[in-house]
Structure I
Amino acid sequence: MPLRPYIVGNWKMHGTRAMLSEARAIDRAAQRHMKVEVAIAPPYTLIHPVHREAEQIAVGAQDCHHEEGGAHTGDISAAMIADAGGKFVILGHSERRQNHKEADAQIKLKADAALTAGLRVILCCGESEKTRDDGNAVAHVKKQLKASLPQFSDNPEDVVEKLTVAYEPIWAIGTGKTATIDDIGDMHAEIRALLIKVYGEEHGSEVRILYGGSVKPENAGEILSTPEVGGALVGGASLTADSFMGIALAAGESEEG
């Protein structure tokens, strides 16, 4: 049975308790659009409050530490996220890779820790504008993703049932630029091929691949109708219920089509 489109809002460093009204509005709207799976990742301070308010949407975190606990001032563990009501965690976002110098090996450890704590993982990958202009986008993304993917022991199903990949070209995040439909389709096809190579045909074909990069209601329908695009990781447009659920509505319509 095909998975529902997955529309995830990344609130980044935005949001105080005043934003709970938007979360409630998103949740109410999501209850009317059951053909789409909707989730938001607010700041850590809002995970539990949103969890208490939400009836339909899932709430998650924007990062976690790879250790269960210890002397890591300012960090938060996957177990703490789960304890606060979080159901998933976004890992490897380009802003973490760039601003916090996170390497693939570190992200892999975080993914392993998140899965151990029972969280779902949204694993991000993407290339810079220079890398694309140099003709190295596909090779870069596949190398980055392969080195970041969580490990599995005997059964890859244990991983893939909780794994989502998000392709986010760095040059399109918050810039207003969007990759062409052909570029999105080509990259998602390459990512799919890698997932099948790593996890096998049966399991690698089940992982949803999201697109992220200046997704908004006006362009969501075309993007979400692209082969192998299983949803969207949404930044700024997820901060209001109207714009975010406009994307979710487009996802539902693309599913019907």
Structure II
Amino acid sequence: MSNESGAPQGNPGDIVNWPMLKIVYRTDPEAIAKLLPPGIDPGANPHVNLTIYNFPVPDEPEYGIVTTVDADYNGTPGEYTIGYGIDQESAIFISQETNGQPKYPCTTEYYRLGPQVTARCTHQGYTFVEFKGVSTGPVDKGDEWVQNEWWLKYSRAVSVGGPATGFDFPPHVVHVKSTYGTAWKEEVQGELVLRDSPWDPLASRLPMREQVSAHLWWPTFLDRQITLAGELDAEAFLPYADTISGSRWPGENGGPKKG
């Protein structure tokens, strides 16, 4: 439901009307290249995309932060997903097992008061993302658009008494193809701050060189298809299989990477 201006309206406090805060910043091309496993290539722009949200999943609020980088697979432009940091533990394991969606536990504070927008994301006691800004009002909604997102699904080989050296299910790329419209969009002038964290090493592994944009987005969900898109070279991928907390950050035995 909307008012005469077209801005989203609804029942007071209804979380379905919360916008997503979308932030894009530029990093070093070589930083993105180091994180991408063989078979997935850096995109045209060295952009890191952050989406901070509160959305009902399935019928209760889920606060989260999605981190992606521009990346291509088989010549198709898209975004390689580093992680979905969320506060619903029940959704973490089934999402990874079923679709390879890299969810992990994270606490997010995200709210708006008038034009002011505030967000803060914390994992294992480390606040790794902060944002404060002010909405400057609505901007053009643009056309419908398609987002290609790349997840990874695999199962390490069963191992007793030593490290796993292979896979029971080899690494496959999961293609998430989503079609969106925009119900409403507002530009936000603000500052993104990345803080050091061994659990979410944005500041060190994807350092910010320039903040490109920030806006509030009320999406219209038009279509979503999740399919296996192809298999990666298992031997080449093996060094990328050990990750932090279920995210795609390089890790060691599930924790931060040492050294």
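Thinking of I, II, which structure, once mean count of other Cβ atoms within 10 Å over residues 127-134 is computed, gives back 19.0? Traced to structure II.
When distance in nm of label points 7 Å out along Cα→Cβ at positions 151 and 215 is calculated for each of I, II, the greatest value falls to I.
Ranked by distance in nm of label points 7 Å out along Cα→Cβ at positions 79 and 191, structures I, II are led by I, which has the greatest value. Looking at distance in nm of label points 7 Å out along Cα→Cβ at positions 47 and 183 over structures I, II, structure I comes out largest.
Quick check on the output: -2000 is helix-only ellipticity at 222 nm (-39500 (n - 2.57) for each DSSP H run of 4 or more, over all residues; to 500), derived from one of I, II. Which one produced it?
Numbers: I: -13000; II: -2000.
Of the structures listed, the value fits II.
Looking across I, II, the calculation of Cα extents along the principal axes in Å that yields 63, 36, 35 traces back to II.
No lab work stands behind these numbers, since they all come straight from the coordinates. Keep in mind the model is a prediction, meaning the values are calculated, not measured. Cβ atoms are built from the backbone, for glycine too; each structure is taken alone.
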